[in-house]
Structure 1
């Protein structure tokens, strides 16, 4: 558990503020995360990494000369929003384009791709790369579905070293993909971890047992065994990783023994010594060794083994100097260029003209948003526990942060009398930016889409609201790629949208139609307990989720029901 905190809901932003203050010689604060203190040299591709908090030194601690130019910092175990990734990229890009790279998780993929498309639309070259090194999360023939865990360090380091060596963006991306294709990682856990403010760990490991195949977001292992001696643990890790040796790989590899938060370095050295003996046995020459905590999972007691096979070019780039708060290698050049100042958040939102009817609707919507936040706040622990069964346990926290941000954004402009569209668009953007993760993207899209359907001129009637919800349903499915039966939020959203449209067309009032649709959404959300997940972080633990409803569907049903009562 975490011992030092003020407000668990603001843990990430307060930790980031302290981190910047402690390392102001190396990094600066920018909207969305952190960046190098010095400017990116003109024409050099910028490397932007990112992910949720709770993994230090990843991700902010890997920003500095020889490594990342910037890092987008999400909430604990939650992807940064597309806005955050975009803002960090804009802060560091300087004419050479930008590579946005992170672990292969649904929320990260959505948000990093969203940022990429915005950059491209502005004429900035941008590419994304999603790390896929975790061999426990999918079979070799489905390697594109694998999670990114400790091996991401190699991708970020090689990409940054290539950029600083004068490679252009295409060459940087090729090298980063090459190393990603040659990384294999397997992790184990001896205890779970607890999110800030939570009273129970996301998962537990019985005393004397070990979870095998864990993620770095508090996801439980896919297998469990008796706790072995170090030699047996080394063999379990080594044999699994070496069995997936890439075709055509040579006999030289980097060996990386990573601690997940609570296993001390002395123990990791024992493990490495036993792994080294197995490398000798199998004729693998360690060209470099890393032992320590570089990609953690709060206070989880656990360790992982990563191997990446190298050629001469990759080996040279891996050996290049780097100097960050959390990772240092060799000696970097003293003069790193122009020193930049911290960058504050963006300016105040503009509020345009609106009709009196739309302004009145906006005030009512502001009250409904408060109801949404109160509902999520009171159910946050319950939603987190549902999510922890087969996921990372952050759904309640992320939803609470998003809903609170939406309320704060609405309150910030209500005294300037916005219309319904302006208020909902601003609330949606704030939800997406503060919640992060998949749910942040989707709920941001829901509010924005409904807002644009209502407009700022006409009086929002039942038909417009129903049309807006139907459009939001289409947008959520387009963005997230989920369909009915995938065990996601859309299993509640699809029937809700259809029932609302049917009710309004049948002549019912908005309150009547909404309440009936919410009842159906609740029924369908509860029915997801019988489904197996096909998307998201729960997919590798599909069997564990059977019998438990999807937290995204449940949170949607809770919100729909609460809004119906308020109406």
Structure 2
């Protein structure tokens, strides 16, 4: 019997240990029906000639904030390192958008002001309108004085979506807000944001989801995990499903605020029960925070920050309370993925997983720890021992991103504990790589390059080079590793007969290239369940999908082609 589509004439990396490489792959319906030699391949109704290109399983981007894609009505401060440029961009945007009550900006760097955090005084004279700026990691917000006044912070008022920093000398708010992302996703925090900050309206949030999913298709991503969805925004994904926008398989992790009680957990259970789940959309796991982030000194560290003696950050909950919460979630059967960046935050999470296993019995839950930025050596083997998934982002370890604030905060004595990709893989732990879009570029080839080089995108000198991994290990963490992290290893992550036909044809043979050459490559064809969701060369008749990706939500936003700068820009 003839297959629907036969791929042949290139390299096929299956990640199936029983047949690691193949010459031909056949697809029938939504499944892989043949993997083997070209000579024995079945007849096909359609043949895609790979012409020496590489075919792999589709990418599983297991930490991709679809809800945080770039906003067309916000100023992009991506990679801006000068305060003068920040001021100029905001001033120009305010002048050209007189209709806007608020000026919103995204992706500010902590180090944009040398030697300290930015503050409201740095924005004096830029505009009389309130200014709201998120940092590149979404964990802090920078406000000007009109914004402080409008939000009531200037007069000592509180906000539900963060903790305003107070100057120790003057007692006045500085314009900096910490703990933003954890607080913003609470019921009260999100409600206040939607009331006060236009960037958080449901329509603008939905447009980000739509744009992000179209980018994912173009980058070879066939499964996306949105790692932190408030219960109040689940309806945005239902809308995406109704409107046919869930092109990649989408897993939505539900955010559990650290202070939420049993009634909230009952609401999670109800949401999972009542939300239709199918091959393109699933709910789960539950997302927790053990700590915050290293850049503003809010991650929990086992020793003092190198540049703040006596300060070690803080855990999101008192440790015994965190362990109690984790044990309860494990008892209820939830898979939990926990944000932990500092070595104390990571240890607390591992301790809590171990305590939960003692209390409830050990099952194949595959709890995950997300980021794992600074890992104490004695905790490394515990990932394998406890069956914990390390969900890591290679781009975060690039020296062009962590030089300055991150490196100085942690201190050189602990740099060898940073983002231990090779050590984690060599230990036998489950490792999955991801982008953390839009904290980092969505393009998985940027992550592959970063994992291979530990260098900046300009090829600058590698940092902590002993933790580099090879191309094959990086691709496996982006494909097979992602499937295993969410219990999908019997249907996804490998190219094997009977598995779902989720695959990507890259623009060249990545295995025959130097790392710098890989940055110039792209996904020619992205297939989910046998159907093209991105078809750059029209090989499966993908013209409609390509047209759909140009401006999916009518936002006026477009994304650069892979191999350019791997970003989505506003215009």
With helix-only ellipticity at 222 nm (-39500 (n - 2.57) for each DSSP H run of 4 or more, over all residues; to 500) computed for every candidate in 1, 2, -15500 is reproduced by structure 1
Could you tell me which structure in 1, 2 was used to calculate mean count of other Cβ atoms within 10 Å over residues 39-46 as 20.2? 1
Note: FRET efficiency 1/(1 + (r/R0)^6) of positions 175 and 327 (r between Cβ atoms, R0 = 25 Å, to 0.05) at 0.85, derived from one of structures 1, 2, originates from structure 1
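FYI, it's all coordinate maths here, none of it is from the lab. This one's a predicted model, so the numbers in the text were calculated from it and none came from an experiment. Cβ atoms are built from the backbone, for glycine too; each structure is taken alone.
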